[in-house]
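Bear in mind these aren't lab numbers, they're just calculated from the coordinates by the rules spelled out. Remember, predicted model here, so these are calculated numbers, not experimental data.
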Structure I
């Protein structure tokens, strides 16, 4: 595995990627290697496939597709 090749591949993703937190459209670039932003964060516990949110607001937002803020 070549680190430079992996970085180049991630910086140049062409297809949309369905992740755990959101659906990513070019999550990385040469200038930005963070794939999530603060608006995507929730506090929850997953147990037996069930998500128990710590805050009601997070549960209400869970149905929305959160995208990376600019």
Structure II
């Protein structure tokens, strides 16, 4: 799977939900990931993270990539 940078409209949608993305140009989100399955409440996506899979769910309060960049797939 060849990662593509997150699309600007996805950044706006996630930030509109309250997701904290300190460095949006460094994360990758697959086109198949439903934005409505990512909670906005207390979620922070740290630099270097990759999110893929149509079954992926990120719940309230998740600090994705806090200690090091991670890849989530379904």
Structure III
């Protein structure tokens, strides 16, 4: 079973700003952390890529949204 990490951008008032985006479909992924950054935010998580575990960091900005 794969674990997916999904991103959905939502504006004030609950309006969705585009479709759900898949960030990861790793076999083993840990819960992501989200932090505010200049012009957007940063999402970081760990996922298992045998034989090791890697940290994935993705910066999300307005330009990344559909």
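I have -3500 for helix-only ellipticity at 222 nm (-39500 (n - 2.57) for each DSSP H run of 4 or more, over all residues; to 500), calculated from one of the structures I, II, III. Which structure is it? The partial results should precede the final answer.
On the way: I: -5500; II: -3500; III: 0.
Clearly, the read-out refers to II.
Computing volume of the Cα convex hull per residue in Å³ across structures I, II, III gives 123 for structure I.
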